[in-house]
Structure P
């Protein structure tokens, strides 16, 4: 199973929670989300305050500067590779009664660090047989 995202900016965090919820087929088990891109990532965080994704992006921009890395001589996107490494390419979420067991304030964010681009997220479900 896959989800496709079209990012609009070079760097942005996109809430994909509802897209993932629509894809869930199992009643109980776990769902793994994997981003098969070297300059994008996936994470879980709060979406109640729209400033928080901006704060996360600002923090990463401050800590991982653009244009100072050896890889920048090739693609000028080393910062995107480093940011995606810090956040990570996958998350796993438990499922019960066809619902993601996210906390009250938790949402799933696709993290774009080298957009705008069309991106893919691979969804793997593992059914609990018990």
Structure Q
């Protein structure tokens, strides 16, 4: 699950959503098997992003090699890192801690977009007009 808490000044509730691997039969042309998700993490480019992570069950590791990020998720603990993505793009990763039977089916997709596109995405998610 992902939670965007920074939008609380615009909404009564944080934006929370789950992200699951797209099944092979549902993939579109050009999508990657075992790596595509139904809900991507969307972040703005040229912005300092702080990532907070925890786990509710077992150890996990949120890893996106092309961004140089690998952050352990431990039950009962809060871990953090930061990222600053300079260019737009889609970055793929996976859970990098053997965490159980479905370990191989925990992809991560971060989509970095312009600030304007990010605000449009956020506006559509929380139904708030930023006047952009």
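Using the calculated result -7000 for helix-only ellipticity at 222 nm (-39500 (n - 2.57) for each DSSP H run of 4 or more, over all residues; to 500), pick out the matching structure from P, Q. Structure P accounts for this read-out.
Given 53 as the derived value for relative contact order in percent (Cα under 8 Å, 6 or more apart), which of the supplied structures P, Q does it correspond to? Checking each candidate, the match is P. Given -1.12 as the derived value for log10 I(q)/I(0) by the Debye sum over Cα atoms at q = 0.20 Å⁻¹, which of the supplied structures P, Q does it correspond to? Only structure P yields this read-out.
Here, each number is a calculation from the coordinates, and none is a lab measurement. Since the structure is predicted, the reported quantities are computational estimates derived from the model, not experimental observations.
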